[in-house]
Every structure is written in structure tokens, then in C-alpha cells.
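Structures for review follow.
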Structure 1
Amino acid sequence: MPESSRPAVLLFRESTPVQGAPPIENLPARTEIRRILIVKWGGMGDVVISTAIIEDICRAFPGRELDLNAMPPWDRLFARDPRFSRVWTVDLRRSERGIRGAWRWLQLARGGDYDLIVDLQCNDRTRLLLSALICSKCRTCWRIGNLPVFPYNLSAARMPQETHVFQRLRACLAAAGIPALTARPVVHWSDEESQRARAILVEHGVVPGEFALFLPGSHAAGLTKRWGVDNYRRLALLLTRRGLGRIVLLGGPDEIDECAAIARGLEERVVDLCGRTKLLELPPIAAAARFVVANDTGTAHLASASCSRMLVICGPTDPRRVKPVGDGVVAIQADLPCRNCYLKTCSHHSCMKAITPEDVVALLDQQIDRGG
């Protein structure tokens, strides 16, 4: 594509959170709230983003008993989380779909004797379940959600469609009078996972602070979100020729072939760890990286729990809605009419082809000049 006809590259940084509507009612005295249930299902990205909101809830109610209702498999993210007394799951999407699963969810929610339920999922299914809980004369009096509808008695106003989920949830807290202060995900991993992450880097001769972490994959159902093997290979060559020590590739089972293709022939420059690490080993590896380059993928959100700078390449998905949160995270996107199409297949993939490895290097240089 001739330089003169190339589209501009748009940058998306942190934006000011949308404020919620004034609270319709005030929460009762904090001392009256003893037991709290937080409901969060969703994909990995949404679940990781919600951990910042969870941190604000914990700070607002110190010493209270908090439970989490999560959905497999992302309950694993909370296996070492000291904020929760209990993490319970009902697999309503797969093995426990239907009336039997809904009944078990209601029994667990009733048995928790909760004073406050915070619904961070806020879809039709959770609203129906909470409505059924109220109709069953459950004692729970306070219900926070991000839509101003029954069964919530504290909620934010409706917001524009492009509003980021993080802003929606922060506005929801604000409507309930809970300070929204946490700026990035808060994920807890164990000392063993940190030690394992360090050992993996040592085993492959990777020096902390002297490598870039690439997250080049995506879920198999979202292949249009991938920047592509050739682009990541060229970026690896550009960065290592400029003096960066190594490139580390990480991802899950859906991304093994993609990472293997990027690493092929670049073994002295690239360390392919795709499929070889556990979920909570990713954040400490990201924390050791000089910076992270990623597609719009769930692992990018998990990496944002570290303080490393990150550049996320978006095309068919809207950065205003999907960007990982954190003041060191920048999303980029080509300024094309077809961007944000959310299509699963595309005959031309122009939105991703328009962003070059040279663009990414230049933007990384700008981030360094800005102090990270």
C-alpha cells in the first residue's frame, strides 16, 4: 500500500470513567452489611477487568465475608485469592444448563444469607435468577447492578453502547456510593507460580527487563482479531536487531500453531512458551517484560494485571469497549470505515493489514519517550 494512501493509526489511552446516575437510595450503614456475594461470569477478559471493581468493593467493606459466584473455567483465576471466603460455581452454560442448574444456583444463593449482592454480569440470565431469588422471599435487601431495572435497587443510568465495561462497572459503584479507585486488574497468584515463572525464564536464558512478551493469538472463534504470523515475525526481527534480547511468545491451546509459525526459523531470537505455562504464571512473566504487544485477546487482559507497558492491536473490535485497563496500556487501530465490524470472517482483513511492524515500533518508541 503506498505511504500516501495508508490510513492513519488511531491511539486509545485511558479515558475518564463515565459517572453513574445519583443513587436512588443510599446503602444502609456499612456495619449492617456482613455478607456480600459478587456475581461475575463472562469471558476471561471481562472477568479480569472485574477484579479491579472487586478490589474497590473489598476496600469499601473491610473485614466482611465476601463470596464470589464465578463460571468455569475462570474460577481458576481466584484459586489463590485471599479476598474471598468462598468461590462457588454452577455451570449454567454447559453441564448444568436448564432448570436443575438454576435451582441449584438459587439454593446456594439463599444458603449464603447475603446482605448485599453485586451483579457484575448484568445480563438477562442473572437478572432472572436474582428476580427469582427475590420472589422466593430471600432476605437479601440490597442488589447492585449496572442497569436501572428490577431487581436492582442501586444502579447506574443507561450508557452509550461504545462505553467500556470498566466504565459501566465503575459508574455502578459510584451510584451505590462506593469509591471507584482501582485503576487496573488485581489478580492474586501464589509464590509458587512466581517462582515457576522465574524458573521458566531462567531455563530459556531470558533476562528480566531484556525481552518483549508477544500475545499473538486469540480464541479460535475470533481469528479476525489476529495481527498475523508475518507481522509478528517482522516485529520480532525489528526489535531484536535494535538490541532487545529476546521475544517470548505466550498463549493457550488455540494459539499453539500461530506461535510455532512465528518462532520457526527465529529460534535464537524467539522463545515459544505457548501452551507450556499455567494461567497464573502469565502475569509474573508479563511483569518481567520490558513491554507487551498483543492482539485483542483474553491473555492481554491478564497481562494488564502487571505494571508492564502494553500495546494492543485492534481491528474488527472497538478499542473503546475492549481495551485492557491500566495507565500503561495503549490500543491502536487503523482509521478505516470498516473498523469495529465484529465480523468473524473477512475477505480482505484490511484493518489489521494496515498496521505495520514499523508503526508498532514507532509507537513503542513514543511510549518510552513519554516515560512509559
Structure 2
Amino acid sequence: MAEPGPGRGLYVHWPFCLSKCPYCDFNSHVRTKIDARSYVDALIRELRSVAARLSDRSPLDSVFFGGGTPSLMPGQIVGEIIAQAHALFGFADGIEITLEANPTSTDAGRFRDYRAAGVNRASLGVQALNDTDLRALGRLHTVDEALRAVELAQSVFPRVSFDLIYARPNQTSAQWTSELERALQQGCTHYSLYQLTFEEGTPFHAALSRGAMKELDVETAASIYELTQDRMNAAGLPAYEISNHAAPGDESRHNLVYWRYGDYLGVGPGAHGRLTIDGQRIATETERSPEAWLKLVAGRSDGFTKWEIINQEQQGTEALLMGMRLSEGLHLESIEEKFARKISRTRLSALQSQGFVTLQAGRLRATARGRLVLNSVLKELVS
């Protein structure tokens, strides 16, 4: 059976939010006034600039508007960017075009505008189905508002994803089970279920460091993870990636581009990309400050602060780290041959004997036990 192709994606970053969530380390900024026209003009200019550097302009399989809060963007702007991407690259049949949406910045008219612009998948950042925890997470919506937003999205878009965060401080397995059941009642075919992490530089991390906040204990967090897998499997929504569940065929095509180590262009403040140009793998990053990014684009047509060649060994490591997140795993010999990145058979055998990975028909996968400690497994594989 042939290996599934990774596809090619475009990531568009909209860096603005109504408020900054205390757990979030994404490149997001609160501004009282946003000149949307200036930003869309700069986004299109940067997109044209990076397209001009490419030796291959094969059609896009996915476009993803992330942030920040892309649902603050006017529909006309979203449409202009989609039209420009189509003009520069063309779209593969069945292209997936996703826009992340915050329940506080959604309404029927705005959703209809996005759909008319070409968006065919919405990702709703619900994060919790408990009003107390929503407030603790810095979210501005209530549970009722979130569920109404999901229902509204389902009435407009062919595909909708539902995001939740678990292993929150003091959360019990019973509480999470109740939230998960309520989420499943919405009938979405894709759920992103993330464990809360305390990222350095965030208010949550600062609170943790000074003892004002405590992480959920490891045993309870593991129990919640395991019951999540059981319930989602029973619902016909297995994990195709460590934190993402979908009905078969409804996986996020854009995220599969990342995890299968395909090419993706990243435009907008703080966007990252991975490109193949004339046989070389290029890592890209753009300026994080929206204002500084605007000035760079005005002066030289792009805001890139990084445009570096990745050597074969680095590519092999990245491909391994990404591919092992997938339930499908990766074809080990293909990785080793393509990137000249050999995996220690001694370490691999030890991980197999401990029940953390399997190697069958050439495919290397993390087991259910291995996914619980995936970071440790990956450390062994790449060391």
C-alpha cells in the first residue's frame, strides 16, 4: 500500500484577540483599534513574495486561518486572501479551508460571509463546558454561548471541529466525563482534546511557579486521558493524532500536512513554515510583532525573520517527531532512506519490549501505553 501523500498547505495568521487567555503562548495581541485593510494588503503582499521564491507551485490541499482570533476578520478580507491563494497556486479537488472561531466573535451573518468566501470548515475554541473554568481560562463566553456558536457553525459549514482543554486544575474524571458527553451530544465529527500545559511566559506558568496554581496530579491526568480514548473510540471518533479525534475520513487535512511532514507556507505575524525549494528544505518564521511585521512588509514585501536551510539529519528528526504523533505512525525505512536518519535498533528494541512502540510491516507506531509518555519515547528515538 502506497504511503499517503502529505499534501501542501497554507497557514494564515491573524494575531489579534479581544483578550489574552492566561494559558496561551500563541502569538496573539490585544489592540483597541485594528486597520484590517492594511493587514490584508500586507498578508497578500507577503503571500505573493513567498510564492515568487518557490520552484514548485503545485495546488494547495488546505488553507488554515489561525490566530489569535481569525473570526474577528471581516468576511471580505478572508475572501480576498482565499482568492489570492487560488490565483497563485490553484486548489486541489476537495480543498479544506478552515477558520478558527471564538464563540464570542461569531454570529450568523459573519459565518455566512465566511462560507461565501470559501471557508468550508470551522474550528470552535470552546475549551471548557463549565462556566467557572471558562472564567479561569480567561474565556469571555459562557457554556450556553459556546454551544449556540457550535450549533450555528454546524448550520453553515459542512465540517465543524470542537476544541476542549482537559486536565485543568482540580478537575475530576467525573467532571470531565460529563463535559465530554455534553460535547459529543453536539454531533461534531472532529474533536481536538488538549491537555492543559503551563507554557513558559504565560500567566498560568507564573502562577504555577509562585505556588498560586497547581497542576493536576499525573495519575488523574493519565486516567482522564485513558477514559477519553475509550469514550471517543466508542463514539466512532478514534484518535488519529495524540490530541485529535475524528470520524474516519474527517481528519483535519491541514494538520495532516504538518504531521506527515509536507510543505506549508506560513504568512502573517509570527507564522512558521516549511518549504521545499530546489530540493532544499527551508524553515521560515515571520516577525511576531504585528506593527513591526507591517513595517517589514512595507519595506521589502515580506516579514520573514528566518529563512534557513534544514539539513537532512534535522529533517529526519522533525519528520520522526511529527509522524510519531499519528496513530498511523510512519514508515521507518522511508524516513531513514529519505533523510539519512538512522534510528538506534538497540533503543528501538528496548521500547518495543517495554510495550511503548510497535514495528509491524515496516510501520513504527506508539502504542496506547507509549502515547501516555510520548515525549519520553521520542527522546529515546532521537537521541
Structure 3
Amino acid sequence: MSNTQKTPRPEANPGLSLGRIAGIPVVLAWSWFVITAFIVVVFGPRVSGAFPGIGAGAYAVALGYALLLAASVLIHELAHALTARAFGWPTTRIVLNLWGGHTQFANFNASPGRSLLVALAGPAANFALAGIGWAILQAMTPGTVSYLLATILVWANLLVAAFNVLPGLPLDGGRLVESAVWKATGSQEKGTVAAGWAGRIIVIVLLGVVVGLPLVQGRGPDLAVILIAVVMGAFLWMGATAAIENARMRLRLPEISAGRLQQRALGLPAGTTVLAARRLLRENPGAAVVLTGVSGQPEAVVDEAALFAVPEEAANTTTVNATARRLAAGAYVPEWAEGQELVQFLARLEGSEYAVINRQGAVTGLLHQRTVVQAITGKNTPGT
């Protein structure tokens, strides 16, 4: 199983580096060793049963099968990566993991047709491998270990290819649905949402077939098959859900701007007295007060509770600076910043509060990180 991913930043220590192929880093995730151990433990006794005299060598054959399967997945992912390279998409790396593998790309500009070609290149490579394996089988002697491995490899590639072309994310075939809706609506995000829902439907159908078909045939469901289907279904459901949520977040981005999300704020020169700041707040209820330095740049935000906690007799001699929390260096944004530009801009800044300024450089508002996160995700965050 595989899928293609955009990744803004690589994970820390994802696994064992296998070097580069065609200039593309290849990583063996630690989880790959889990599925390999499972294959050896489950497949080893079956090899031993088919070849009674093989002894412990049965587990070596099972390991060989796991390695051939990994090689098939690697070729699948290379097909994704090399097709993407033809369109100028930068590939970050290929990762082989518990579920097969995935190809990670840096940011790129896609189109419906190109996205579909890159996605389907992987299953096409598996179909080709199955065809080559079948041709080799014709020249081999049945009943040998090598014949068994070649047979399993042919069927494994056929199953991986057929499964991956199912039309739902996170499977490669989900790009077919995504590209069709994208072409019809002009929105990749709407296509991704549709493909994610298609992926959820595939999970429901898969579980229905695994449980329902044996019952219709008058026999009990195989518990091992049900377990595998549930685990696989859970993985697919999570992938589909993640695709839907990410697409919905991207759909919200155009509506997000500093001007729309800001809390109204007033600029006040640093060094102003607490008394003057209180008067300003009473005249402008609901507004925040941002202190500005000599150059006019925002420097701090007045803490209203601390401001009104200053004793009355000291209000005219205490500067408002004593009741303010400093903003991080450069923590101010233009009120017209919006969408992806705004999110990327805030990601480069420290802190969780940002002054909002107009084209003249005057303070017009205060933007809270949690407000932006809530607008993007559609969910309340702690402290809101």
C-alpha cells in the first residue's frame, strides 16, 4: 500500500537510511521491521509444511519473501517519484514502512491530470512486475522454493496494484476521484474531500464483504481475516479522515485574514501613565492596548487585569509599561495578510500574540494565535 504526500518538514529520525536511488533518499522506517517479523513468523511454518526437509531454512525463505515484497514496494514508490520528477515536482524521500510505503514531496503546483498520472504510476509498476514474474514462472520448475517465492511475488504485486487502484484516498486510486472533481469544480480541495469520503465507503464495503460474504455462504467468518481487515480498515479510515480534514482546512484559508480575525486594538506610546491608559480603555470597551516604541513599532500588550490592579494613588505616577507583556521581536502583521501567506508569516514569528498594523504602520488590532488556529480547524482550542 502506498500514497503520495506533501511534507513541509521531515520527521525526526524516521528510520534507517538506505542511501539514494536516482538521487532520491530512501528510508526504511522502524515499523517495517514489525511487518517483516510478522511475515517471517506467519509464513515460515507454511514454508516448512510445504517443504518438510527445509528445517530452519523455512524462516530464511519467509525473510526472502519479505525482502522481495519490500523491493516491490520500493519500485512502486520509485515509479511515483520518477513520474513526479518528469513534471518538476521535488521528491523529499521515499519511506518503506509497516503499511508498505509512501513518497514524500516538497511543495509543488499540481494539475488534475498530472496528479492522476503520478498516483497511478505506482500500481502500473506493480502490474508490470506481476507480468514479468509470470513470464519468469513459465521457465521455472514447479514445486521448488524459488517457484514458490516467484508465485507469491506475482500474486502480491497483483493484489497491491489492484488494491491501490480502488477509487478512494489514501489509496492511489483516490486521485482518480480527486482529479475528476477537481477538474469539474476547479478546486483540488473539494476533490480531496470527495476522494476521502470515497475512501471511507471502501472501508465500509471491505468490512461488509469480509463479514457478510461468509454468512451469506452459510459459513462462519475467518477471525484472522476479520482482524486483518479491521486493522487495514482502521488505517484506511484514518488516512481518509486526515485527507478530508486537511482539505477542509485549506478550503477555509482564503477566508482567513488578519483584518477579519483581529481584536480591535489601540496604539499607545510606551511610557504613558496607567491613568491615561485606563481612561483610553474606558472610552473604548472591548479594545486591547498595544504599546509602541519610539520608532512606532509595537512592543508590548497591556494586561488589563494588571492595569486596573494598580492602586489609584499610583495610577498617575506609574507607567503603563509595568502592566504590559512584551511581544516577541517583530510580532506584528499587516491587516491585509490572508490565507496561506498569513499562516506562513505567523509560523516564522515567535509568541502567540501579534499586533496588527495598517498601511501607515499604525496599530489597528491584536491577533491571537488561538483565533487563527480555530479559524483554520473550525475547532475551539484550549483557552478560547
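Computed from the coordinates by the stated procedures, all read-outs in this text should not be read as laboratory data. Worth saying up front: this structure is predicted, and the values here are computed from it rather than measured. Cβ atoms are built from the backbone, for glycine too; each structure is taken alone.
Below, the figures for the structure above:
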| quantity | calculated |
| --- | --- |
| Identity of the structure behind 16 (criterion: relative contact order in percent (Cα under 8 Å, 6 or more apart), calculated), options 1, 2, 3 | 2 |
| Value 31, 29, 20, calculated as semi-axes √(5λ) of the Cα gyration tensor in Å, assigned to which of 1, 2, 3 | 2 |
| Label whose coordinates, when distance in nm of label points 7 Å out along Cα→Cβ at positions 92 and 292 is calculated, return 3.5 (choices 1, 2, 3) | 2 |
| Label whose coordinates, when helix-only ellipticity at 222 nm (-39500 (n - 2.57) for each DSSP H run of 4 or more, over all residues; to 500) is calculated, return -9500 (choices 1, 2, 3) | 1 |
